[in-house]
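Presented below are the structures under discussion, each in the form of structure tokens.
Rule-based calculations on the coordinates, nothing more; no lab input. All values derive from a computational prediction rather than experimental measurement. Cβ atoms are built from the backbone, for glycine too; each structure is taken alone.
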Structure 1
Amino acid sequence: MAKTDSTTFVLADAGTPERDVVWSISHTTLGIADEFAFSVRQYSLHGGKQDGVTLIEVDNGHLVFTVVPTRGMSILRVRAGDITLGWNSPVKEVVHPAFIDLQARGGLGWLDGFNEMLVRGGYAWSGHPGMDGDQLLTLHGRAGNTPASRVEVVVDPEPPHRIRVRGRVREATFKFADFDMCTEISTLPGSTAFQVSDRLTNQSDYEREFQILYHGNFGPPLLEENARFDAPVREIAPFNAYAARDLDTWPTYRGPTPHFDEQAYNLWPYANDDNRTTTLLHNAAADRGVVLRYRVDQLPCLTLWKNTDTLKQGYVTGVEPGSGFPYNRAVERRAGRVPTLAAGASRDFTLDYAVLANRDQVTETSEEINGIRAGRETRVHTEPPLQP
């Protein structure tokens, strides 16, 4: 581990052979006053398919989140008090990408490692597997199974001492793609919020298509029978015919239901004058929840994924802002939802999450959403978009 200054610590660098496996800092080791109690530690997993996976755990004194640099800087889980953000996947290990065959089962191999609270789809493609011309695209691309080339922890020396985990993920293929994603996942000591701030750069000499999807996943205790999703939705369409069957009850959730297939809904949110929107997932009692705020000019499309199968099989919902929807890239291109990046150009994406621990916080967020909605109606498309 290299220390670049008093508050920046390089934990991994593909260009430097030296690397610490076990490392930690705290407010004490940095000489910061006790009221800013926090700690950051890095450790590695051993055994099974998670052998060699590196995790970074940030405890800000109230909220704890775990970043997985080995898996594209995904966030494994978040915990604040008795509220956990994440889900109980049948995939119990944090699977090393070396054990993932993305082309398995017709391009669904991505699912062999799927258990994170937040995983990115992208960057050359995302969405459903299948052919795009003569190219086989696998589920949700390669970003989530690409280890970070460089990882560092930065603690701001001045109050409020924001704690930052930074990583660089490269997706480069001869003749096809040369993307550089620099991410920063950060929080303030004592806060119940955290921020994901990404910059995607096209390092190629040519304009390139790209796709990005932030696959945020939540199970109990927030997800339960009669839990509810809320957002200021301008338009909604069912993803497919199976989702269209329950369009009338799309914002609410069933309890664990054997043999339930996944349902997804395409949402186009309203935004405020600053192009920001707000989404809310809360439990049935509306006294615990999670809020997500982001810019719709950065991520114009929102997918709500409902997978209310049994608890053991994977009882989970996904709140997924993206550049488009999770159809195959060929479908998204025809719909005009595959953006491009000019040579050397970058795009920024920022997502702000916060845990809501009481009824007043949930109510306040609902009022914020109503303020963005401003009495405007939701246009409902009863039929799914045409697909090949």
Structure 2
Amino acid sequence: MDQARVLELIRRRQPQHTLPRELYTDEAAYRQDLAQLWHREWVFVGHTFELEKPGQYLALTIGDYPIVVVRGNDGEVRAFHNVCRHRGSKVCTQASGKVAKLVCPYHRWTYDLDGKLLFAGNMGEGFTPGDYPLQQAHCALLDSYIYVCVAETAPDFATFRRAAEPFLAPHRLANCKVAHESSIIERGNWKLVFENNRECFHCEGAHPELLNSFVENLAVAGVAGAQDPELEAFWDRCEAAGLPSRLAMDEAGQYRMTRIPLAKQALSYTMDGRPAVSRRLDAGDEANIGALLYFHYPSTWNHFLGDHALSFRLLPLGPSQTMVTTKWLVHRDAEEGVDYDMEHLTRVWKATNAQDRQLVEDTHAGVASPTYVAGPYSTAAEQGVIHFVDWYCAMMEARLSS
């Protein structure tokens, strides 16, 4: 399936309908997703507070590109292609760690934390180490969020940063640490994972734990429509407390921020609705701030509450496999067993993630059937999904036809 065929499939999609089967299942369509989106867009990789000290690193793979992100001796966070300049071995083989130097395990080529080649044994006369630094990838920071782009030329990031920073700043994420991290492999296409995330139409039947605290407001679930008075009053109260809350998004629809109220009496995503962590993240005195939600296609969605935050990262592993990583973020001084109980903190989203995995896998199995025919989305309850699929189709069509 070449570019022309994928473009034809994109154009075949009916408005407000799911995608043609091949765009979820075919290897060639997946390769175009990588080439046109994942290898060209900014991808969320992790948080700056995970790299507090020089030599701390995170390693992951974005499509075809192994990447390592490391804190340098000068305090800068940099991204490098995790490929030794000698014979191509991965330099960092663990998902995270701390090193004094970046040393390839194959032949011990040794790089400084700024990517400069320091040592390469037995290379003979005429070899110049300065000609073989690690290759850099683009790296950009938004508050504590680290984004990487593997393209030769990265798209604009500053506009997104300016839009999102006011929403994130009150939550003081730089003062966080990762209390718990979970990565699961979902046997489904990455687009199905994001489609599932973009609506709670399924929540009543699938997520009993989440519905103790989460209530989807259909006025903000989509991208347009009248706001209800209770939501307006909630936004007014939160904004008076210094918390930007009203819906903000870019024209293309790649990112969006908004704050939503939780269920009555709920202050956090817990089984009883009570805070999971005694140390608050924000500095305000408004107890009920709901949840700030932000997403950035194609790789992340996030929830920020008064007591903790959650970051979600998805990475495609193939046409029918996606890795979803969830990080529970708490105040850096919060102590497990003193300020929070791990079960109380993680139970709701551990259950929700497991339930969502089953939904995605069942959907992918059905979509892969030769009898599958694209179906209509609910314009009342699935506006967020329509918004995502519209963004995907618009981006792919623009790039495949250029």
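What the table shows:
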| read-out | value |
| --- | --- |
| Structure from which 16 was derived, relative contact order in percent (Cα under 8 Å, 6 or more apart), options 1, 2 | 1 |
| Ranking 1, 2 by Rg/Rh (Cα atoms, Kirkwood Rh), for residues 56-151 alone, the structure that comes out highest | 1 |
| For -2000 (helix-only ellipticity at 222 nm (-39500 (n - 2.57) for each DSSP H run of 4 or more, over all residues; to 500), calculated) the corresponding structure among 1, 2 | 1 |
| Structure (1, 2) behind the derived value 4.5 of distance in nm of label points 7 Å out along Cα→Cβ at positions 120 and 184 | 2 |
| Origin of the value 31, 26, 20, where semi-axes √(5λ) of the Cα gyration tensor in Å was derived from one of 1, 2 | 1 |
